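Each structure below is given as structure tokens.
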Structure 1
């Protein structure tokens, strides 16, 4: 749980310590993120693929925009035993905000997850791994709402605070 959850939900009715009050006034909460967990056929990745990638394309102004930059981790590059033989695990994540996902019907929510995941995978295909879409065996997409619900993160925020 975040500091906001601890002091706002777990310790209801308790006066906020002065140092916490000051912290919450000064600290800017981290954004949330959209994450895509994928299992892909190993042959889509070149043999010399690194474990971690950061993709920004050509526009530094997009660095902090929702979906502007992409972080990619491929743990099976370091330990192939983490996935079935002939497969790799990809964890892709990008900044997002809870507001982007509120007020949607279930159908709209699922369609938006699919659309954004497709856009991100297309960007990765262009920049790093041609044929990535056709190599997907498994995929789950998680949003800030997922992180708020299952990780007890205030507005789905990311990070230690």
Structure 2
């Protein structure tokens, strides 16, 4: 999103490309509400938005044309963990409420847990593994899939004890 562009312009752009000339303000507010943003951001410039707000505006921009299918390319890239989880839950809710298909493209295989029913792993444009996500995350078949999973940092579940001296 161009940093100097206002959110209103960003959301209106897909409608303009579809030839919609009427006042779309009610649709814009509804799209923002769907992604849990206030209509107050309509007059903000994209450059003033936080990372999470920018992701939500991008999602609202996609939803404004009421698609049957949503392609989300790296939807949580660059976001901190709590915000990543919020965006994941938001994507899931929106897909369910709108009864739309959802395709996630991600290099972060850990983000797919609880979000995708099925996962395909590709290398050089070829599908090397295609299985239910839960199975793939727990028992990967292909070495590349194992490498992707090994690259995910493990969560520390306990604090290490410090020796006092």
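Every number in this text was worked out from the coordinates using simple rules, so none of it is lab data. Source: prediction; values computed, not measured. Cβ atoms are built from the backbone, for glycine too; each structure is taken alone.
Taking helix-only ellipticity at 222 nm (-39500 (n - 2.57) for each DSSP H run of 4 or more, over all residues; to 500) from the coordinates of each of 1, 2, which one would give -12000?
2
In terms of distance in nm of label points 7 Å out along Cα→Cβ at positions 7 and 151, which of structures 1, 2 is highest?
When distance in nm of label points 7 Å out along Cα→Cβ at positions 7 and 151 is calculated for 1, 2, structure 2 comes out on top.
If Cα Rg over 2.2 N^0.38 Å is calculated from each of 1, 2, which structure is the one that comes out at 1.25? Intermediate results must be reported in sequence, preceding the final value.
Numbers: 1: 1.20; 2: 1.25.
Derived from 2, not from the others.
Out of 1, 2, which structure matches 5.5 when distance in nm of label points 7 Å out along Cα→Cβ at positions 15 and 39 is calculated? Mind showing how you got there, number by number?
Values: 1: 5.5; 2: 1.1.
Working through the options, I get structure 1.
Out of 1, 2, which has the highest value for distance in nm of label points 7 Å out along Cα→Cβ at positions 63 and 79?
1
With relative contact order in percent (Cα under 8 Å, 6 or more apart) derived from the coordinates and found to be 17, which of 1, 2 does the value describe?
Comparing all candidates, it corresponds to 2.
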